[in-house]
Structure P
Amino acid sequence: MEHLTDIPLVMKELHRISKPNAKIRIIVPYYNCYGAYNDITHLHYFNEYSFEPFYKKSTRGNYFINEKFELINLSLIPTRLGKFFFFDFIRKPLGKVLGQIIQTIDITLRVVK
């Protein structure tokens, strides 16, 4: 996803080609982890709110997307350093301020048709 130019269009196409209730799993690097910004071919950076417009009625960003997915799971996968902070309620705010705490976002969506 981080290499694609038009993510709303990609999500629309995933919705179109999927069967009802299909599960789509997306794993992307977290925006302030070196895995996100050390590759110059990355066009987009993601945090835990990036996919909200696809499963919530939202006007976040400059586009509006109808509710076409349902959130099944959203996990923030910590780095080795991030694992030292045992609890998500500590890790999440630290991950926003400090880099290398959260490595990837693992999100699973269900297609709603």
Structure Q
Amino acid sequence: MAALIGKLMILLIPILGVLYPMMRFLPSLYDWMMRSKVLRMYGELRLLENEMTIACNAGRDTGEMIAQLDRLEEQANQLKVPVAYASMLYMLRHHIDLVRGGLKKPTDKVGAE
């Protein structure tokens, strides 16, 4: 019986040596995964906003950009994140609305210059 416990201890020490660092790493990995879901959409929003600025300055139709904003908003509405990250998602939705508002008022920007 004592020999079995000794062998078990020899196996348990390396296992704990591997599991302990993993337990410290997993929460930061989880945080990164949840944040990257929302931040990826911010990248798309920024590209769309840049296209919007170019289109407004060139006087082009913004109907396609509104459709892209609608798709992005639908993706944001379908995104599943824990409650701790919900504020990031609400801010993304708010920023999508701000960009949409900028698309609806291109004449105000031109008239102010």
Structure R
Amino acid sequence: MIIAIIRPNKLSSVKTALSENGFTGITVIPVKGCGSQRGTVERYRGSEYVIDLLDKVEVKVVVSDVNLEKAIKIIIDNAKTGEFGDGKIFVLNVEEAIRIRTNDKGQAALEAEVLH
């Protein structure tokens, strides 16, 4: 499983690029967080406020080992701005995948189904 924490404005290009390359199953969750970017200072009516938890998007994609590096490259190529706050990618092992409707397991559960 790839978990990518990216800028919200990069979600559309990451999602499109993944889909165009056959990675159709993704989960997207709005999140807040901080890293080396450490937030910003905003001013409102003469007062300063530290906003240290910034809006990000968590994208989860489960891929086979064979497609792992390809999916990571797609995410990096489409999420990278070169500035602080571009995000992070984490890779976790998935013990099993099961498609609920058909009970398909393993690779069969990850492959896109043909809709009729």
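Only the coordinates and a few stated rules stand behind these numbers; no lab work does. Keep in mind the model is a prediction, meaning the values are calculated, not measured. Cβ atoms are built from the backbone, for glycine too; each structure is taken alone.
Things to note:
- Test item: Rg and Dmax of the Cα atoms in Å calculated as 17.3, 60, pick one of P, Q, R: R
- Value 16.9, calculated as mean count of other Cβ atoms within 10 Å over residues 5-12, assigned to which of P, Q, R: R
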